[in-house]
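Listed after this line are the structures, all set down as structure tokens.
Values quoted throughout were computed directly from the atomic coordinates according to the rules given, and no laboratory measurement underlies them. Bear in mind the structure is a predicted one, so any value in this text is a computation, not a measurement. Cβ atoms are built from the backbone, for glycine too; each structure is taken alone.
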Structure P
Amino acid sequence: MCFILGILKLFIVCFKVQIFHHKKSSKVLIILGIYLCISNVSVYADTAIFSGLKKSLEEKTRTFQMENGLNVLMMKREDSPTIAVYTKFLVGSADETPEIAGTAHLLEHMLFKGTKNIGTTNYEKEKPYLEQIAVWGKRLDTLRLKELEMKEKGEEPSDEFKNQIETLKKRFYSLLELHRKFVISNEDNYIYSKNGGVGFNAYTSNDVTNYQILLPANRLEIWAKLESDRLKNPILREYYTERDVVLEERRMRVENRGLGILREKYLDAAFPEGHPYRMPVIGYEKNLGFLDLEKTKTFFKNYYDPQRMVIAVVGSLDFDKTEKILRNYFGDLKKGSLQPLKKTTQAGFNGSKFVSVVHPSTPSKIIGFHKPAFPHPDDAVFSIIDTLLAEGESGRLYKKLILEKQVAQGVYCWNGDPGDRFSNLFSIYITNNQNADQKKVENLVQEELDKLKTELITSEELFRIKNQILGGYLRALDDNGKLADVLSLYQLLYGDWRELLRGYEELDTVTPEDVQRVAKKYFVPENRTIAELNPPAKGAGN
């Protein structure tokens with residue numbers, strides 16, 4: 001179930017940013033396309049065109065806040081009789097501690113398990129089974145954790161203790177099997193499908209948790225009924241089974257993939273102890289199998305608060321009717337004691353860091369530098385550098401590492417790694433060729449970064465990059481879902497979706513001198529973290 005280069009950071013986590021498009025603005029888009037192809041004046045700099053786009057966006061967008069703090073964003077697009085509905089919560093792995101790491105992601109899975117009304121043949125008959133499962137599950141976790149602690153101390157559990165665990169485990173799994181007769185799997189998805197819904201899905205990131213669907217425009221009330229029920233009456237059924245699923249997901253994504261381990265070690269090295277961005281979204285293998293059901297319920301109550309929530313509806317809609325439906329179903333959500341946002345004392349450079357991982361995978365390297373997050377003006381400069389270095393075959397690192405020196409098979413940059421609620425990283429990810437020398441790859445990357453310090457990029461190159469970024473927006477215009485995704489994100493993180501537009505404007509102010517200044521300031525050894533992955537030496541372990 002998983003912004004822009006720079007502002008488009010969310011491309012990396014499957015988001016895409018685009019500008020609003022409707023039939024009446026198609027002429028403007030044609031003009032923009034012509035500008036991209038033949039003009040030698042930046043599209044960004046054409047105030048009349050950009051102002052027209054801004055005005056169109058603002059005319060077709062309306063926001064309101066309910067008394068409980070829930071924010072709603074509506075954008076009218078009449079291209080088809082459909083809507084995209086994206087619901088975001090300001091909760092992700094950044095809100096966790098090491099002991100509960102992975103809870104936000106597990107909770108995302110659990111909220112697809114239904115409610116008192118959905119996903120069950122008879123909740124009143126099911127309830128005693130759920131209560132007993134919770135009791136025995138907690139007891140079994142306690143015994144398993146004690147066994148693990150004994151083994152870590154070098155102590156061997158007694159046969160009596162082992163038998164106690166096995167006996168309880170058999171009883172517990174028998175109870176889980178009995179409980180299954182009450183479960184109607186994916187009933188909500190079935191209801192959506194019968195009503196023309198597609199793309200029912202969710203994802204969790206370091207910063208947010210998102211739920212999404214595309215629907216016929218006249219099915220909004222069905223969505224509102226199902227989703228408000230999900231928030232008011234969630235039942236975390238099949239908790240222990242799903243916890244095992246997530247644990248296996250971690251093994252596939254991290255333990256069995258060298259890049260997964262490398263990235264986790266990289267972020268651990270880059271950020272100091274206690275920093276929110278040290279928490280992996282998937283959680284840690286050691287604690288995932290012991291995440292407590294009651295603590296997960298408490299996490300839901302604390303963070304799935306309407307004050308930390310944005311609903312975005314984009315498509316063929318009537319503002320007044322949409323607002324009435326949403327107020328009717330979500331207006332009575334109870335707001336809680338708002339959880340304080342985590343703060344970070346990370347002020348900047350953290351000293352040079354290096355970490356090495358041995359894993360039977362393709363050799364890889366990550367080179368990263370601390371930087372401020374959007375809306376700091378330097379973030380826009382990093383967006384330019386991102387595209388300059390690694391966007392397509394024209395990227396400087398692509399040409400140097402892959403085409404010229406043939407030491408790598410892949411390279412990409414991530415401006416805003418791993419999120420945007422706190423200061424973050426500009427990261428360069430390289431997949432080496434099998435026999436490439438790691439130090440040589442590192443030196444080649446550093447050479448390109450040093451060029452940015454000593455040689456100004458040309459105005460023509462900067463012009464091309466800005467229009468290349470804008471071209472990415474224009475190619476993704478006709479998608480309600482992508483619009484709902486990014487608009488809800490900006491509304492949630494920055495309190496106003498218009499910050500997205502301000503980000504576009506910020507990009508056009510970037511000069512060659514800005515690129516040089518930022519390179520000199522941030523691309524320095526004392527601000528650098530390097531993580532490299534190498535396969536085991538031949539014969540190792542034999």
Structure Q
Amino acid sequence: MRPAARNSAPRARRRAAALLAPALALAACAPPPPPEEAAAVPSARSREVARYAVDAYAEAAIATLADLVAFETVHVPGTVNAEQPPFRAMTEYLRAKALELGLDFDDRGAVVVLGLGDAEERLGIVAHGDVQPADPAKWAADPFRLDTESEPGRLVGRGTEDDKGPLACALYALKALADREVPLARRVELIVAYTEESDWGPIQAVLATWEPPQENVAFDGWYPVVVAEKGWGQVLVSLPLAGPPAGSGPSLASFTGGAFLSQVPEDAVAVVTGATPRLEAALREAAAARQGSGVTFTIERSAGELTIAAHGVAAHSSTPWEGRNAITHLAALLAGFEWPPSAAAGMVRFVDELVGTGDNAERFGDLAYADEFMGPLTLTLATLGEAEGALTAGISFRRPVGRTAAEVEASVEAALAGFRERSGLSALTWETAVYDPYVMRDAPQVPVLLEVFRHYTGQQDAAPIAIGGGTNARLLPNGVTFGPAMPGVPYTGHSEHEFITRDQFALNLEMYTAVLAELAGD
């Protein structure tokens with residue numbers, strides 16, 4: 001049986017409450033208390049432990065990150081992540097790492113938990129061990145081998161920012177607390193999920209049989225502290241593939257691009273058959289006119305076909321403004337020409353008319369709306385591919401509060417039905433899924449997280465934010481997100497050039513350690 005904590009609320013929470021409470025009138029007979037370091041957040045002890053973590057373990061954390069990146073923990077459709085060799089190997093690695101660092105270990109399949117301390121009250125810190133796919137052809141080196149040399153000051157590899165870098169920092173933040181023998185009023189549990197990037201069902205199944213801590217901080221988003229996440233939505237729009245149109249004139253034979261739904265696509269390709277020299281010249285002129293858009297175009301002729309390739313900039317689809325969408329820009333180029341009926345031609349019209357090259361669903365019927373705090377709905381046409389006899393466009397959107405899921409779905413349905421009718425594309429079909437936003441403004445740990453961030457960055461006006469991405473924080477009680485991405489700095493997770501700087505990695509380690517000392521220390 002675990003001994004009861006000596007105090008029902010860690011000292012940091014009491015200090016933070018004092019910082020936020022209105023000033024009280026001074027008692028007439030009581031002298032003002034002398035200033036004490038302990039009244040600050042972070043305290044002198046927390047700062048010392050955090051500095052120790054960086055001095056003692058920054059390089060060890062990078063070495064651990066290299067080990068973690070080497071596990072190719074990418075979801076394979078139709079399989080269970082926790083049962084696949086890369087995930088099993090990662091579990092055994094974390095089991096051994098827990099033993100090395102003096103932590104206990106609990107393997108629950110889709111979730112593993114590494115713990116420090118035996119207090120009755122618990123604090124959860126959350127990371128994930130799965131990553132998005134990476135196309136080796138688009139990386140300067142193997143994306144599953146940490147590159148510490150080719151770009152000075154950067155740690156390059158899949159998962160360095162999302163989310164194996166934060167996981168490595170969390171491990172050594174716990175080790176620093178143990179080394180410095182910080183008295184813990186709370187047991188700290190590092191919750192590592194294995195299906196954050198694919199299917200949250202297995203995580204929810206674990207939570208149905210295991211009671212999580214009552215306060216949780218995910219290291220899987222942005223600073224200063226994320227208290228709201230937009231709701232995720234998906235639309236799959238399909239047209240049946242058919243044979244080439246009759247006649248020998250120019251035809252749009254194919255139009256494809258993108259990799260996965262949570263990435264702004266950086267590549268798209270269209271193939272034109274039967275292209276005349278006049279059409280080729282016109283396409284080249286149109287492509288040249290669009291070169292200032294941030295998307296580049298190449299046109300190559302081979303055996304009577306023109307291959308038009310668009311190259312943009314990949315980004316997380318929750319921050320589409322940081323990328324340049326190759327699919328939508330190629331559709332805009334192709335929409336300036338008349339094409340005989342085909343699935344590719346129909347999709348060009350759909351993308352150009354309903355999606356466009358903007359980020360906020362400006363053309364998608366009345367779908368666009370915004371919330372003052374959470375910002376606008378964003379929409380990304382992320383994938384376009386041929387499968388099972390159809391050409392299917394995959395759309396990811398992120399929606400704020402302000403409308404119900406039913407209202408949003410109705411807007412999607414109305415926009416698509418209207419397009420189908422006026423375009424004459426009667427074979428157009430779609431599937432829609434809409435999920436709710438998440439808001440957790442009053443989580444008790446938020447004041448401490450803000451004060452730690454302000455101390456280490458000097459950004460005294462730092463305030464809670466909302467993001468477009470979704471994290472496992474929303475599955476847990478009082479779940480909020482703290483880093484690892486800095487405000488105003490482009491996020492590289494999900495891109496084909498993912499990295500974290502050495503300086504940011506060390507700062508994350510320092511701030512995470514200070515947060516744990518504050519929230520869990522007695």
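Of the structures labelled P, Q, which one yields 54, 37, 35 when Cα extents along the principal axes in Å, for residues 297-392 alone is computed from its coordinates? That value comes from structure P. When helix-only ellipticity at 222 nm (-39500 (n - 2.57) for each DSSP H run of 4 or more, over all residues; to 500) is calculated, the result is -14000; to which of the structures P, Q does this value belong? Structure of origin is P.
Taking 23, 15, 7 as the value of semi-axes √(5λ) of the Cα gyration tensor in Å, for residues 385-432 alone derived from one of the structures shown (P, Q), identify that structure. Mind showing how you got there, number by number?
On the way: P: 23, 11, 6; Q: 23, 15, 7.
Traced to structure Q.
Among P, Q, considering only distance in nm of label points 7 Å out along Cα→Cβ at positions 81 and 377, which has the greatest calculated value? If you can, show how the numbers build up before the last one.
Values: P: 5.0; Q: 2.8.
Once distance in nm of label points 7 Å out along Cα→Cβ at positions 81 and 377 is tallied for P, Q, the winner is P.
Could you figure out which one of P, Q the value 23.3, 80 for Rg and Dmax of the Cα atoms in Å, for residues 57-288 alone was computed from? It was calculated from structure Q.
Look at FRET efficiency 1/(1 + (r/R0)^6) of positions 361 and 481 (r between Cβ atoms, R0 = 30 Å, to 0.05) for each of P, Q: the largest one is in Q.
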